[in-house]
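In the part that follows, the structures are each spelled out as structure tokens.
Any read-out appearing in this document is the output of simple, stated calculations on the displayed coordinates, not a laboratory observation. No experiment lies behind these values; they were computed from the predicted model shown. Cβ atoms are built from the backbone, for glycine too; each structure is taken alone.
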Structure I
Amino acid sequence: MPFEHGTELTDLDRDDLLRMVGTFFGDLFVHYGMWFTETVRHQGIEKALEMERQVLERYFPLAAQRLAPHLGIEMDGNVPRVLASKSRQELLLLLTDIAKTWVASDGLWFQTVEASAGLDEAKSINDTCWSHFAHMEAFKIRHHLGLGTRGGLQALEHALKLRIYSSINAHAAGREQDGSLLFQMTECRVQSARRRRGLDDYPCKSAGIVEYSTFASSIDPRIRTECAYCPPDRVPDEQFCAWRFTIEDDA
């Protein structure tokens, strides 16, 4: 039932308050993202990523301490006790479910924009999002691994395996005779779902070129990316896409 004009939070019934909890959480996430997006626009991606790292270090403990009591979550320092008590295997399962939830949001955004504004607009937004996301991922993984910006193909191979997508899609990586690195996606959650429904593969090559080239150059700016195959290309059976990376040695 629509809210009446002038209604305040203190006037809402329990069901409406529950809906507002969801709305406020959405506001929290979107506003955080807006700050990051505008900082990128004004300060550039590298400065924005460093600032976001500093914000998150302070923001997560603050948010956890403030919201945890409302959700029945006991804290162990700055970490929810329910997480601190989990085994290694349980944490791996949690990370997998987070990744599945992330890819679901990606798909829902694409479908919603496509339904409202058309496929071309959805693909354009998708490509731009992947560019920003790949740069962010590379920055955070580089810091997690303690890498500089000239780690070469070995650093890239390690980093590719820690991407959020790699946690839910089977993959393989190996060196070719010329020394290049070939990374193959041998299972793709999105494309597999389409194939099960009898649909053609989604033509994701344009997004993939943006994504993988941005990620690789963010690990080491000397790395160059080539698409070996990706839909709408003819893809080998039991494969989904493959990317070849080479390095330009400017020493």
Structure II
Amino acid sequence: MERMRHRVLACDFDGTLATEGVCSEATVEALGRVAATGIHLVLVTGRTREELEDVFDPGSLFEAIVLENGAVVLDAATGQEQLLAPRVPNGLVAELQRAGVVPLVVGRVLCSTSWSQEAKLSAAIARLGVDRLVVRNRASAMVMPQGINKRTGIEAALRAIGEPPSATVAVGDGENDIPLFAVAGVSVAVANAIDAVKARADVVLTEPNGKGIQALAAALVAGDLGALTALSPLAG
């Protein structure tokens, strides 16, 4: 019954599936076993498509990939992108470059850099008067449109798949995963997650990163998330 109830696994990438940008073969194999049960896999990341492709080849493992912190949804089978917000405003990239924001990653919708650059980002947004805000993800800062986050991205991906949020197990580690947790039927934090994420999670795994994902995958394959709940500090 558990397996029938949980029909989607939505995974963050950095700090969850991957450690320093590397996703182990054991983690990929564990996710493959989940997919073999008929559970849909969705990757939900703050990375741009190019950044993700630099470090990870998802192959056919994921049915949908939510990129740019919820701003872009990629159909993994066709490669078609759906933008959920306007593209980076004209002049914003130039203004950030003039302000000396380094490094600077520019996607379709998102711009990102180190959190140490937050003051420069906020000042540039204020000077231009654009509809953007700065969102934190651990040591990273993302310039996003108002109202766009991982929740908007997963909701769009789920509509395409034909599954409701209530059937979704979401797993993550950073501040930007909290909106994802807000809509998921079950929210799971890896052991290395920040405290704010653990506080919002239904289950806190005892292992970090990929090892935690492997344990979660085994529970989903067995159809018994209750075993994880029993281990969670939040249980009871």
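The table that follows gives values for the structure above.
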{"quantity": "Which of I, II yields 18.5 [mean count of other Cβ atoms within 10 Å over residues 27-34, calculated]", "calculated": "II"}
{"quantity": "Highest-scoring label, criterion being relative contact order in percent (Cα under 8 Å, 6 or more apart), among I, II", "calculated": "II"}
{"quantity": "Structure (I, II) behind the derived value -0.32, -0.72, -0.79, -1.01 of log10 I(q)/I(0) by the Debye sum over Cα atoms at q = 0.10, 0.16, 0.17, 0.20 Å⁻¹, for residues 35-146 alone", "calculated": "II"}
{"quantity": "For distance in nm of label points 7 Å out along Cα→Cβ at positions 11 and 107 computed as 4.2, the structure of I, II it came from", "calculated": "I"}
{"quantity": "Computed 5.1 for distance in nm of label points 7 Å out along Cα→Cβ at positions 75 and 203 - originating structure among I, II", "calculated": "I"}
{"quantity": "helix-only ellipticity at 222 nm (-39500 (n - 2.57) for each DSSP H run of 4 or more, over all residues; to 500) derived as -10000 - corresponding label from I, II", "calculated": "II"}
{"quantity": "Entry that produces 0.30 once FRET efficiency 1/(1 + (r/R0)^6) of positions 19 and 171 (r between Cβ atoms, R0 = 35 Å, to 0.05) is calculated, selected from I, II", "calculated": "I"}
{"quantity": "Structure with the greatest value (metric FRET efficiency 1/(1 + (r/R0)^6) of positions 67 and 115 (r between Cβ atoms, R0 = 35 Å, to 0.05), set I, II)", "calculated": "II"}
{"quantity": "At a computed 0.00 (FRET efficiency 1/(1 + (r/R0)^6) of positions 99 and 227 (r between Cβ atoms, R0 = 25 Å, to 0.05)), which of I, II", "calculated": "II"}
{"quantity": "Answer label among I, II for the case where P(r) over Cα pairs in 10 Å bins from 0, in percent, calculated from the coordinates, equals 6, 23, 32, 25, 11, 3, 1, 0", "calculated": "I"}
{"quantity": "Among I, II, which structure scores highest (criterion: FRET efficiency 1/(1 + (r/R0)^6) of positions 43 and 155 (r between Cβ atoms, R0 = 25 Å, to 0.05))", "calculated": "II"}
{"quantity": "Among I, II, which structure scores highest (criterion: mean count of other Cβ atoms within 10 Å over residues 59-66)", "calculated": "II"}
